[in-house]
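What follows is calculated from the coordinates using simple rules that are stated; it is not laboratory data. The structure displayed is predicted, hence computed values, not measured ones. Cβ atoms are built from the backbone, for glycine too; each structure is taken alone.
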Structure 1
Amino acid sequence: MFVVDDDFLSRELCKQHLINMGFTNIHVFENGEDCINKLHLNPDIIFLDYEMSPFNGLEVLQRIKHLYPHTYCMLISGQNDMQVVINAFKYGAIDYVVKNDQFPEALSATVNNLLHSSAFC
């Protein structure tokens with residue numbers, strides 16, 4: 001799993017939650033470029049923050065899906081902008097989760113749904 005977020009606290013919170021869920025192979029990146037450069041590690045799921053620079057999460061998502069179309073990506077963001085949500089799904093995200101007080105539960109639900117789906121191998 002990859003966690004890509006330019007905010008240290010958000011990145012570590014997401015990583016720690018995944019560890020608490022029992023995952024161990026977690027790589028963290030503070031920008032999309034570093035993530036893209038490590039795609040050869042074949043992550044099962046990539047958690048992408050929306051507001052990053054130099055490329056935002058949608059731009060990184062498009063690049064990932066172009067290079068590795070079967071990689072599962074989930075956008076996470078502190079904002080709830082409907083156009084961003086629509087574009088996230090349009091570009092291939094499996095979910096869009098807002099960073100709020102329900103973030104850990106929403107993250108768990110998305111991961112568990114994916115792991116129990118027939119699409120996840």
Structure 2
Amino acid sequence: MKDIFDATILCNSCKMEMKPILINKSGFGLRAVECQKCKDKIIHPSDINNFEKFNNLKRKEYSVKLRMVGNSHAISIPKEIVNFIKQQEREMDTMVRLCLEDMERLSLRFGGFDAGK
């Protein structure tokens with residue numbers, strides 16, 4: 001199936017061909033086309049949909065249990081978060097970076113770093 005952005009898209013106001021660009025919103029890459037003359041932009045519909053799903057997940061707060069596993073503590077990551085990450089065609093690494101940000105905040109990073117460091 002062809003993608004809508006594979007076709008030539010003309011600007012409504014200038015009638016010039018729009019060029020593909022990548023817009024970064026909250027660390028989320030959105031495919032778009034932009035008119036070089038009037039700077040009008042059109043964001044890919046499926047990327048808008050995925051960004052809305054991301055924002056909905058981001059607004060949710062989950063209560064998860066802290067469990068003992070051997071000499072360590074573990075938490076479970078809700079399935080809908082893991083499924084969303086997998087849908088974004090990102091490879092789920094077996095290594096995750098965990099950082100203590102302050103006394104009441106831990107962060108997990110699933111990618112974008114060298115696991116060997």
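Here are some notes:
- Structure (1, 2) behind the derived value -6500 of helix-only ellipticity at 222 nm (-39500 (n - 2.57) for each DSSP H run of 4 or more, over all residues; to 500): 2
- Winner on mean count of other Cβ atoms within 10 Å over residues 23-30 once structures 1, 2 are ranked, highest first: 1
- For 2.9 (mean projected area of the Cα convex hull in nm², for residues 47-86 alone, calculated) the corresponding structure among 1, 2: 1
- Origin of the value 11, where relative contact order in percent (Cα under 8 Å, 6 or more apart) was derived from one of 1, 2: 2
- Looking across 1, 2, the calculation of Kirkwood radius over Cα pairs in Å that yields 17.7 traces back to 2.
- Of the structures 1, 2, the one that 0.65 was derived from, the read-out being FRET efficiency 1/(1 + (r/R0)^6) of positions 55 and 103 (r between Cβ atoms, R0 = 25 Å, to 0.05): 1
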